[in-house]
Structure P
Amino acid sequence: MNIYVIERAGGSWVLRPFGRQDAMISGPTLDSAKEQAFEYVRQRAPCQIRVMGDAFEEWRLERVDGEWEEVAE
């Protein structure tokens, strides 16, 4: 499963592949970055996005035509 991370980088929020430093997308706010990220990685399903904001979030997409599901802790 492809894993991606959204985290703060300077004054913006970026999406990166887990364990790498190259940004795939960026947004001025966390909500903007999440919205972009959910669409950007959809074609790479199955995949997972970990959001490293004020609170940790984890989202999973099993199929390209599926729905994003928040992973319970």
Structure Q
Amino acid sequence: MKTITEIFATNPDLLNQPEVKELVEQFYIQFEAMKRKHMDYWDKVTTLTMSSELFFIEGATCKKVVEEINHFSFDMV
């Protein structure tokens, strides 16, 4: 299977097709949304973990941190 770069390198006229332009734009929008969700998830995990008793005196208990991580990891829609 060819990569996107290879497809457009051998068929540059494809980029002039309105449907192809729309497809590329939609792919970009969806990819950015997924990337943002991924980064938001890891920001939440990092914040919870770094605020735990593993790193701070009087931080959240490890049990509480794991419960919170499980909550937003598996209850997301």
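Just so you know, all these numbers are worked out from the coordinates, no wet-lab data involved. Source: prediction; values computed, not measured. Cβ atoms are built from the backbone, for glycine too; each structure is taken alone.
Numbers at a glance
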| item | result |
| --- | --- |
| Origin of the derived value 10.4 (mean count of other Cβ atoms within 10 Å over residues 3-10; candidates P, Q) | Q |
| Of the structures P, Q, the one that -23000 was derived from, the read-out being helix-only ellipticity at 222 nm (-39500 (n - 2.57) for each DSSP H run of 4 or more, over all residues; to 500) | Q |
| Which entry (P, Q) yields the derived value 27 for relative contact order in percent (Cα under 8 Å, 6 or more apart) | P |
| Which of P, Q yields 2.3 [distance in nm of label points 7 Å out along Cα→Cβ at positions 19 and 59, calculated] | P |
| With FRET efficiency 1/(1 + (r/R0)^6) of positions 11 and 51 (r between Cβ atoms, R0 = 30 Å, to 0.05) derived as 0.05, matching label from P, Q | Q |
| Entry that produces 44, 12, 9 once semi-axes √(5λ) of the Cα gyration tensor in Å is calculated, selected from P, Q | Q |
| Source structure (of P, Q) for distance in nm of label points 7 Å out along Cα→Cβ at positions 27 and 43, computed value 2.7 | Q |
